[in-house]
1. To which of 1, 2 does the computed value -14500 (helix-only ellipticity at 222 nm (-39500 (n - 2.57) for each DSSP H run of 4 or more, over all residues; to 500)) belong?
2. When distance in nm of label points 7 Å out along Cα→Cβ at positions 164 and 188 is calculated, the result is 1.8; to which of the structures 1, 2 does this value belong?
3. Taking volume of the Cα convex hull per residue in Å³, for residues 44-195 alone for each of 1, 2, which is largest?
4. If you rank structures 1, 2 by distance in nm of label points 7 Å out along Cα→Cβ at positions 60 and 116, which sits at the top with the largest value?
5. One of 1, 2 was used to calculate mean count of other Cβ atoms within 10 Å over residues 20-27, giving 16.0; which?
6. Which structure, out of 1, 2, was mean count of other Cβ atoms within 10 Å over residues 172-179 derived from, given a value of 13.4?
7. Taking mean count of other Cβ atoms within 10 Å over residues 68-75 from the coordinates of each of 1, 2, which one would give 18.9?
8. If Rg/Rh (Cα atoms, Kirkwood Rh) comes out at 1.24 when worked out from the coordinates, which of 1, 2 was used?
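The numbers here are math on the coordinates, done by the rules we state, and not lab data. Computed from a predicted model, the values in this text were never measured in an experiment. Cβ atoms are built from the backbone, for glycine too; each structure is taken alone.
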Structure 1
Amino acid sequence: MLLSVPLWAQPKADTPELAIVEAVVSQYEDGPPPGPSYRHYPGETIYLAFRIQGYKREEKQDERSFVKLSWRVELRDGSNRLVVEPGSGKVDGELAEQDKEWKPKQHWQALLPPLMPSGVYKLAITLTDEFARRETSRTLTVPVDGYDVAPSADLTVRNIRYYRSEPNGQTPPLEQAIYRSGDVLWALFDITGYRFGPNHRFEVTYGIEVLRADGSRVFQQEEAARLAEANFYPKRAVPGTFSLTVSPEVAKGTYTVVLRVRDVTGNQNHETRSSFVVE
């Protein structure tokens, strides 16, 4: 016995699934995906490209069809904190007859914050098809080889390094801070543990004093620098630097550098000492 099945009960053809495809984070616009060992760097611009498929076409009585899509991009760190301002875009308009298989390609780019720490950051794309009332998402990883300074609950100085010439990011520090008459002493260090104000604003100052072995003063600069910034993404450590010329009048011996740092925003003070030798 054959049964007649009403037309409305017939199974519908599969509806294409809304999807984000061919998503790539690269070093330049529409660039190839970097290799598995590639790491991005603070201050570098990253470029995202992706395509959209499976969206609904809204058919009008005059046989015209339209699409209405929107998307949002967020880059977050391991603590789920936004790293840069979110991005967004739309695909909203009429489709031509030849656009039946069209997969609209979208672009977004962002400048990574300077001095951001190392880690694997998450880039989330959220896509909404407003005609179909559907949403989908996709997450990509953005590995970063960053600027790493051990955190501190209170104001402190870390990683004091001495050099014989101005550091350029590739110059290794001296294993022993030993100088001779006429040399220029360069030093780098990191400041962390300061407090933030609104918009992640911080303000720190530092001064230096150089003492002989008997404690008498050779040199003093009460405020060698003042560092103040407000950033979307909190800058949790900042580098400081100073330089001194070893004049012929300076006697041989060991000298102590007293570095005094003040956190203006958080009302904190910190003093640290290091030494160098004049031969």
Structure 2
Amino acid sequence: MQSLLMETDARGICRLTLNRPQTANAFDEQLISDLIDALEHLATLRDCRVLVLQGAGKHFSAGADLNWMQRQAEMDYATNVEDAARLAKLMQVLDEFPKPTIALVQGAAYGGALGLICCCDVALATDSARFCLSEVKLGLIPAVISPYVCRSIGMRQARRYALTAETIDAFTALQLGLVHQLASDLCSSAATIIDAVLQGGPEAQQQCKALLAKVEDKSFDDSLRILTTRAIADARCTSEAHEGMKAFFEKRSANWRLSGASSTEGQHG
């Protein structure tokens, strides 16, 4: 996969790097297909603890590739539906990825790139990063990414930036909730987040992501109470929880932290 680099280190840090710097990592059919395949593969690997999504070169991603957009203009309606469905699948697969995900953003993040960022659990950006829902300037709309963008920044803000296609600077992106943190050194800041993630139980983190996805749009009623009650009961009965609680009371590291230990860890999980 020349358009996508994939590497995993001994601690289970899996990195997917958009590798089309000559096009500012704009994505086309091939990159979308490569990303889906890589995500589906990594999701099955027990040794994968954290997924880091990043872009090679000066920019995270400029959004859609120009040549791909030209091909879209020549497609009939049915083919356009199939083409858009692949991008929608990419967003869903990334959003539902069972392990913690971190987006590292530098330079430009335009169009569909905002969908990738909003589908990740944590997003870090450089102070000079810039963002834009640029679709309306081309007579298009940010359709398949809209649920994830609206969830991240809220409908009120999404309506403004989707309609105006204004460029969003890094500080504004932080205020909007588009990113969690600004960093002068993405690698150092990412290392801190990764170290924090590695202190948690991997099964608990997967259960946590699954639960949060279920409770997001639920009303505060009996069904939600039952759902959360059963979720914590299920978690308490796992071997991982038994090990985590035992390690806590014995004032030692849980067994899942031994292979991912780092100098920044605290005394308790």
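1. The correct label is 2.
2. This figure was derived from 1.
3. Once volume of the Cα convex hull per residue in Å³, for residues 44-195 alone is tallied for 1, 2, the winner is 1.
4. 1
5. That value comes from structure 1.
6. 1
7. Details: 1: 18.9; 2: 12.2.
Derived from 1, not from the others.
8. Computing Rg/Rh (Cα atoms, Kirkwood Rh) on every structure in 1, 2 gives 1.24 only for 1.
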